[in-house]
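Participant: Following are the structures in question.
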Structure P
Amino acid sequence: MSKLYTIGFTKKTAEQFFNLLLQNNVKKLVDVRINNSSQLAGFAKGADLKYFAKAIGNIDYAYIENFTPTKELMNDYQNKKIDWEKYLKIYSNLLKEREILKKHSVEEFDGSCFLCSEDKPDYCHRRLLVEFFKTENKDLNVEIIHLI
């Protein structure tokens with residue numbers, strides 16, 4: 001069985017964030033944000049997060065740009081040019097176009113936690129990404145756990 005976790009840093013203190021990772025024995029933090037160096041990210045800026053994850057919990061860190069939506073897609077959704085259903089369809093097609101499954105296996109991410117900024121996974125591409133891995137690997141037992 002592969003366990004895939006997701007987490008958002010918004011509305012969490014650093015203590016809450018890292019405790020969730022530690023309590024769930026997360027092995028690797030996979031950053032799937034378009035912009036992981038924004039000043040708005042606070043403790044979760046990419047370079048700092050890589051250091052904190054390793055120092056606090058011996059958790060590896062990776063930023064995988066291929067997992068991010070395009071800026072245009074994100075802007076269209078945020079500016080209400082498209083609804084969630086259209087966003088979902090475009091993002092899923094983007095993962096297929098990028099040949100994610102040829103480049104990455106679900107087993108590679110067992111025990112990994114996919115990070116984005118949204119506090120809940122309901123309307124976030126991190127949820128769509130892990131569901132994509134689960135759906136496309138029906139022959140494997142994949143468990144998805146959202147850390148909120």
Structure Q
Amino acid sequence: MSAYYSGKVAGARAFLAKDLHWTGPGAHFESADAFIRGSAHAAKALRGHEIKKVFVDGDDVCVFFDALLDHQVERMAMVNWYHLDGGQIVSIQTLFDTGPLRPPTGIATQETAIDPVCKMTVVKAGAAASRSYKGTAYYFCNPGCADVFDQNPERYLSSK
């Protein structure tokens with residue numbers, strides 16, 4: 001957690017099982033590598049974290065904390081529920097209120113799309129990546145989400 005929430009995503013990879021299952025608001029990943037690729041942009045927006053409470057029950061660890069963001073929101077209450085097996089994290093469920101991260105007032109005047117992977121609102125003109133699939137254009141908040149989409153577009157389009 002310290003590695004990831006201080007922006008050192010590659011360092012966090014060593015603690016994750018190859019077949020990690022991560023679920024969070026609007027997205028999910030089925031491998032550690034997909035999680036790292038798909039969430040690296042979010043980790044870059046983190047300045048750190050402050051742990052409020054940790055609960056341990058066997059191989060389950062639940063951490064209540066504030067994520068410190070390099071964003072106008074600055075601080076966000078979050079919960080991560082980790083399940084461990086053999087000393088590695090095999091699943092993470094992340095919970096937080098996405099409301100404070102909604103686009104600022106005025107964005108409504110710009111043409112937007114929903115990133116099909118992480119469900120973030122993206123201004124089409126400023127999208128970090130875009131793809132065309134079966135004649136439809138899709139826009140992404142970061143190249144990592146576009147890469148995850150490329151691996152299995154139907155998975156993300158079926159959850160619209």
Structure R
Amino acid sequence: MTKRTQQIIRLAETNLDGNRLVSVAIRRIKGVSFMLSNAITKALGLEGKKLSELSEAEQKKLEEAIYNPQKIGIPSWMFNRKRDPETGKDMHLIASKLELTQKMDINLMKKLKTYKGVRHAAGLPVRGQRTRSSFRKKGKTVGVMKKSRQQGKK
């Protein structure tokens with residue numbers, strides 16, 4: 001009898017490679033960082049196991065831990081949404097919920113016309129980067145003239 005392993009495993013709205021270690025594989029899920037993946041695998045005792053080696057019960061525990069890391073004792077400083085403006089709680093968002101929340105936050109900033117919202121709306125960098133030479137759209141340069149224009153001026 002040969003043991004049949006699954007190559008692709010679906011966890012948290014993401015297709016994951018079953019041949020990888022659990023800590024490496026779950027990093028492909030949007031919202032799961034290196035630190036969080038290591039903390040989850042240690043808390044559940046899954047170090048050194050491949051994702052395809054997990055039983056159905058272990059997979060369910062892993063998915064529950066990814067959605068609610070506070071239930072298995074992960075500290076709140078690892079979460080990606082601390083002090084949520086609506087609820088005031090520390091939360092950790094994953095996959096489509098994370099994307100939706102980010103879009104809603106940006107739209108709120110645009111609506112309130114905060115500095116960051118105005119920069120988002122204009123398509124400019126938000127975090128204070130210099131814009132003289134970077135973030136230019138389609139070939140615009142500073143201080144350079146084309147040869148045809150230079151010859152025309154002479």
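Each reported figure results from applying straightforward, stated rules to the coordinates on display, with no laboratory input. As the structure is a prediction and not an experimental result, all values here were calculated from the model. Cβ atoms are built from the backbone, for glycine too; each structure is taken alone.
Participant: Please compute FRET efficiency 1/(1 + (r/R0)^6) of positions 10 and 130 (r between Cβ atoms, R0 = 30 Å, to 0.05) for structures P, Q, R and give me the label with the greatest value.
Facilitator: Numbers: P: 0.95; Q: 0.70; R: 0.10.
The structure with the largest value is P.
Participant: While we're looking at this one, here's another question. Here log10 I(q)/I(0) by the Debye sum over Cα atoms at q = 0.14, 0.21 Å⁻¹ was calculated and came to -0.64, -1.43; which of the structures P, Q, R was it taken from? Could you put the intermediate results ahead of the total?
Facilitator: Details: P: -0.64, -1.43; Q: -0.74, -1.51; R: -0.82, -1.24.
Clearly, the read-out refers to P.
Participant: Assign the value 3.0, calculated as distance in nm of label points 7 Å out along Cα→Cβ at positions 42 and 90, to the correct structure from P, Q, R.
Facilitator: Values: P: 3.0; Q: 2.2; R: 1.6.
Value 3.0 for distance in nm of label points 7 Å out along Cα→Cβ at positions 42 and 90 corresponds to P out of P, Q, R.
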